[in-house]
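Asker: These notes open a run of structures that come right after.
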Structure P
């Protein structure tokens with residue numbers, strides 16, 4: 001539910017703006033506030049668990065997330081909704097790394113793949129299904145039900161945490177000192193970075209003084225954070241974990257994973273709406289097969305890991321398969337229908353299951369159990385940053401590549417070309433005159449330029465996954481695989 005809330009509100013923004021007497025641009029702060037608060041709390045959730053106790057912290061954040069979700073649904077105005085979304089993002093931010101740490105520590109090493117498969121079904125499928133669920137609830141009930149649906153899930157979660165979750169002995173107040181300097185640098189750096197990525201395209205990036213200032217603040221804050229955390233005795237964020245080369249390589253790969261996954265979540269629905277003419281609800285529905293493919297193949301991936309398949313091999317196959325799916329997207333045209341988009345999506349979803357679960361399993365393998373909470377916090381943070389970067393990159397390059405292709409296509413038009421004269425004469429005749437013919441021609445150029453920009457970005461995302469595959473050579477084989485080979 002926490003990951004779902006990063007995307008479920010997207011399709012409801014016009015309804016929220018209209019209901020609360022605001023513009024759609026003002027309503028986008030409902031998204032930004034949640035993302036920023038979420039990103040700030042992610043990296044310190046491991047320290048919070050060691051300070052307060054994981055079980056107690058889980059009870060607090062689930063209660064806070066559930067309560068703030070209900071209050072978001074009751075919000076009387078946009079400022080109140082933004083404030084409550086900050087509360088929701090702050091309390092929800094710890095749920096990903098905390099739940100992941102519980103599963104990684106609660107299962108034997110050889111069973112972690114199965115545990116991560118179940119966990120990953122929610123993490124990967126939720127943002128894909130979010131727009132579909134949000135659109136259906138908004139159309140059939142109200143945007144407020146997008147938040148109310150968290151209530152029953154939250155209550156059941158609280159009961160299960162109370163009954164089944166216990167703190168391991170090494171987590172009992174392992175840390176007693178609060179690093180206020182580190183916390184300040186974290187809030188400053190991560191907050192500025194997330195706002196910059198979220199508002200960059202809207203503000204025309206570095207042509208804006210706001211974005212330039214945010215960039216400087218982000219660089220300064222994050223640099224100071226890294227220096228502070230590497231030199232203090234009790235860090236909030238344990239960057240020393242990057243000394244494990246497998247963890248460092250996995251962190252890099254998960255940045256690219258978040259970049260590509262969330263970039264494609266923006267790209268494909270826009271393609272269906274802007275070029276194929278699908279309504280928003282239909283585009284959301286036909287974007288969901290990726291989540292279906294992931295949910296079907298995720299348990300199979302967990303089974304293969306349980307049978308001691310090398311996760312690096314599965315990861316390489318998954319990256320190559322996802323890249324192939326994006327190259328299939330790059331073959332689409334204006335005449336594509338829903339079923340032309342269905343099969344690449346199912347392939348992408350299946351291949352993503354071969355990426356996400358093995359990546360988490362092999363990345364966390366060398367981490368000592370007492371540091372697992374810190375590791376999952378950093379892992380969730382870098383995935384979150386990669387996701388924000390992917391969304392920003394796609395929205396920016398979509399506009400710029402469209403302008404580039406439009407200028408190139410216009411440059412190819414020669415009124416003295418007899419073929420052009422013949423085709424334009426037919427177009428002007430069908431449109432009802434020369435002026436209308438020119439308008440129709442310009443409309444066709446714009447659509448073709450937009451199509452070419454979408455196809456360019458699909459190829460770029462596919463190439464990114466192929467370029468990541470050599471990084472897998474840096475990763476070590478998981479310990480239980482090596483032990484099994486030695487015994488054999």
Structure Q
């Protein structure tokens with residue numbers, strides 16, 4: 001342990017200088033010790049079993065819905081809101097991006113909360129807090145008696161060659177990274193938010209990502225969770241070929257549930273990890289948590305939940321592959337499913353998982369394939385059933401939000417009848433363009449091609 005303390009000392013000094021709380025430092029020290037001992041955080045296939053079946057939210061009853069209505073006054077909506085959307089060329093909170101009928105993600109989320117008379121709380125990062133607070137100031141009482149937000153912590157990036165805090169004078173901010181959304185449990189404690197929730201008499205948390213507008217509070221799912229007195233429940237959906245690299249649900253040999261992320265899968269087990277018939281369910285990151293059970297678990301662990309570590313090997317400047325190699329130690333909040341005795345999972349329809357990580361997904365959600373309902377939930381257009389449109393845009397021309405806007409100056413094309421859209425080359429959509437079925441548009445020329453107003457396209461077309 002002396003070598004651990006000596007090696008960790010500069011990390012502690014850096015964190016203390018930044019004013020990070022002791023519990024956050026102890027949590028990072030826990031994962032650092034695992035790194036120092038050579039632990040990789042890998043979960044091998046022979047150590048787990050597949051999950052064959054789960055309760056299905058589409059088979060819940062009126063009794064579940066009534067139980068949910070009774071539990072609703074004791075429930076808080078908590079959104080993870082720390083992302084900047086840098087992969088799409090944004091420099092502020094992604095949730096401030098207009099997404100539907102002129103409303104931003106946060107507008108839609110705030111109106112969902114107000115329509116249910118339930119409080120909304122955000123877990124912000126230092127980069128997203130100010131802008132998000134300004135937007136929500138227009139929604140009086142959206143957090144009710146609770147603080148509007150609390151902040152995610154940050155931790156040092158670790159130089160791979162000697163495990164010291166990385167030194168990067170070109171941009172000191174790049175010496176730090178978020179510790180993954182598993183930090184939510186530590187941040188709830190250090191911010192005082194957990195105490196505030198308990199003091200105000202709340203019992204249940206619904207936690208989801210702010211960029212997933214499919215993640216609204218469903219009273220039947222809440223009722224199922226509350227009436228069965230589960231301490232923790234994860235919403236999962238069926239894996240498709242598009243989800244081969246996403247985290248999946250599995251079983252411990254003792255029968256308890258666990259979450260395995262792609263970064264926790266050894267290379268030799270990649271075939272098993274990507275077998276969607278074997279590992280059928282992926283984590284939507286929509287979680288239901290009994291606040292009292294969470295308090296008991298945190299107290300039993302002296303403030304630090306020992307979630308499985310995820311060791312990410314990156315460079316200190318993610319845009320410069322020649323910059324100093326680092327480790328980033330992270331945890332996933334869904335991994336807490338393995339820590340709560342009696343935790344459960346429930347299968348939900350794909351529409352409850354509609355995150356926007358790229359302009360592909362942004363175009364889909366902005367299109368008429370999705371509709372905004374009177375209670376401000378987002379749903380697939382009724383004619384689509386449960387079929388989500390798959391969009392693949394040429395990253396040379398559509399990677400950023402500005403590039404997407406330049407190619408859709410009159411709004412998105414109609415995807416209501418579109419199964420999939422693939423665009424190769426630079427193509428600008430005219431007003432009222434309609435796409436039907438599987439559409440593959442190709443422009444082999446360097447100049448942008450403009451599709452005429454009112455055009456209807458099917459199948460593959462060289463334009």
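Asker: Could you figure out which one of P, Q the value 0.95 for FRET efficiency 1/(1 + (r/R0)^6) of positions 179 and 315 (r between Cβ atoms, R0 = 30 Å, to 0.05) was computed from? Each step should come with its number before you reach the end.
Answerer: On the way: P: 0.30; Q: 0.95.
Only one of P, Q returns 0.95 for FRET efficiency 1/(1 + (r/R0)^6) of positions 179 and 315 (r between Cβ atoms, R0 = 30 Å, to 0.05), namely Q.
Asker: When you work out Kirkwood radius over Cα pairs in Å, for residues 123-162 alone for each of the structures P, Q, which one comes out largest?
Answerer: Across P, Q, Kirkwood radius over Cα pairs in Å, for residues 123-162 alone peaks for Q.
Asker: Ranked by relative contact order in percent (Cα under 8 Å, 6 or more apart), which of P, Q sits at the highest value? Provide the component values of the computation, followed by the final result.
Answerer: Details: P: 21; Q: 18.
Largest one: structure P.
Asker: Computing mean count of other Cβ atoms within 10 Å over residues 155-162 for each of P, Q, which one ends up highest?
Answerer: Numbers: P: 13.8; Q: 18.9.
That would be structure Q.
Asker: Given that helix-only ellipticity at 222 nm (-39500 (n - 2.57) for each DSSP H run of 4 or more, over all residues; to 500), derived from a single structure, equals -25500, which label among P, Q identifies that structure?
Answerer: On the way: P: -25500; Q: -7000.
Structure P accounts for this read-out.
Each value in this text was obtained by applying a stated rule to the coordinates, not by laboratory testing. All of these numbers come straight from a predicted model, not from anything done at the bench. Cβ atoms are built from the backbone, for glycine too; each structure is taken alone.
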